[in-house]
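Derivation of every value follows stated rules applied to the coordinates shown; laboratory data play no part. Because the structure is predicted, anything quoted here is derived from the model rather than measured. Cβ atoms are built from the backbone, for glycine too; each structure is taken alone.
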Structure I
Amino acid sequence: MPSKYQPQLSCWREDLYKGIYTTQLHLGNNERLRYANDDYCEFSRRLTGMNPLLRLLMITIATGIILISTFGLYMVIRDIVVGEEYSLMFLPCGFVAIFIIHFFLSMSLNIFFAPTDFPIRLNRKTGKVYIYDHFLLYFGSWSTFIRSPFRAKEITIKEFDWIDIQGVMTSVSMTLASGGMVRTYRIECVVCEPNSNHIADHFILSTHNSLCYDEWMWINSYMAFSDNNLDAEFMPEEEFSWPIKINWPEEIDKKSKASSLEEYQQIDDEYKKIKED
């Protein structure tokens, strides 16, 4: 049976129930909860952490590959310009070199400049959801290969209404050469047009190697003010924090922490007036 949310997401597995979840034990948050109070909560959508020494090693290797590929590309271009015999035979090597340079330059700049986390904030008093988004979360899409590597710092902030958000589970499997299969599960949130099942946007909530609904169940109960069964333990702090920090824009930061729709509207009006001036 296909998803009721259309157009259906790739690798769809199931539509998730939206509402209060009750269990005998406290609903876990998979150590993804960054902060929570009576107004709003913030969840981590961090990719797998990377040791600082591993970061430096990867940057060093990538830089070496870029330099070698750049030299190879220079030699191909020089031979073509000079008119060396058989030089056109090496033209495909030039295109390969360009691709390698683009890929490893993107990797290096993202290791240097991309934030290590891309959180989501949910305000239950205003019913608003805020996404701190980056293309790295969607690694493998066409944007990975056509996006300029110099946009590594670029963050997209999106605001949605919780009432328009639904959850779906997707999964991707890969067969191993040694036999067996590895499967990755993702909880994706689809943003539907008001009073419809037509998808206007979507974003990734979490990714796991095993089937896990923890964050989705926790958030649903929190947004419905059902706190009694929630594990409110925050995610552990890292021993090392990469210099690139999460930086919510001032307007979004204030709106996401508003204690009522009236306060939210006051903040919105205030910033609209500033923009007009």
Structure II
Amino acid sequence: MSEKTASAKAAAAGSQTLLRGLDLLEAVVVSPASLSDLSKQLAINRSTVHRLASALVDRGYMKLVSGEGYMLGAKLLELGHAARRQISLPRVARPFLETLCETTGDAVHLGVLYDDMALYLDKLSGARRIEIGSRVGERHPLCSTGLGKSLLLDQSEMEWLERFQKERGPCLPDDPGFVDWRNEMRGYSAGGYSFDLEENEDRVRCIGAPIRDETGAIVAAISVSSVAQYMSEARMTQLMETVIGTANAISRELGWPGQRKQ
């Protein structure tokens, strides 16, 4: 056997070992598992599972608890905290926002919930010769903006009422203004998006969608904005899936598994 062939086989074997080790970690994410359970689940013989698991235990990636089996180790907490420090939401989101802006030709925003308002972290102006009255670092209302509404989609109706009262003034749950807004929010929450139909800025319409983290919780939102001339309700409906898809793609980069927080 040539030296080159031997090296290639060694590299392939090393890759297989690494992948099996990762499979082992993923197998105990939900709950601890015994050596036998892991062998059956991964279709790997017990001796190989034991060898891999022992190596992971030695490095702190797994631990063996008597009466329970193998589970994730403390080293993964350290790595998780390090990953969080390294991930910057605007940096992660920027390539997706640029693609969305180029695709639509419209202004694109990224924002988070901050002090009961939507704080804009990033903005791309778009190709159209129009001015959308928003800037990075500004705070805008939650209840009247597409981005702001998307930040609220998972909140309870009681929380919606409290938000509405803070922005619009005291009202009862059966006041027509709140009832109409709440009914719209119910539809938005079910669909995973939100609209702003010139509610926050005259002649400006927006489509928003939430960004989620690894737990499924909403941590930010994006929006596509333009003047009504370019943003008919029919076009908003057409763009809805594009905006949702972009938000979901950013969410996956943040570790979102594809489910809302329960």
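Here are the numbers:
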{"item": "Value 17.3, calculated as Kirkwood radius over Cα pairs in Å, for residues 31-126 alone, assigned to which of I, II", "result": "II"}
{"item": "Source structure (of I, II) for mean count of other Cβ atoms within 10 Å over residues 119-126, computed value 20.8", "result": "I"}
{"item": "For relative contact order in percent (Cα under 8 Å, 6 or more apart) computed as 14, the structure of I, II it came from", "result": "II"}
{"item": "Computed 66, 42, 28 for Cα extents along the principal axes in Å, for residues 39-190 alone - originating structure among I, II", "result": "II"}
{"item": "Highest-scoring label, criterion being distance in nm of label points 7 Å out along Cα→Cβ at positions 15 and 183, among I, II", "result": "II"}
{"item": "Label whose coordinates, when helix-only ellipticity at 222 nm (-39500 (n - 2.57) for each DSSP H run of 4 or more, over all residues; to 500) is calculated, return -16000 (choices I, II)", "result": "II"}
{"item": "Identity of the structure behind 1.3 (criterion: distance in nm of label points 7 Å out along Cα→Cβ at positions 111 and 247, calculated), options I, II", "result": "II"}
{"item": "Structure (I, II) behind the derived value 1, 5, 10, 12, 15, 14, 13, 10, 7, 5, 4, 3, 2, 1, 0, 0 of P(r) over Cα pairs in 5 Å bins from 0, in percent", "result": "I"}
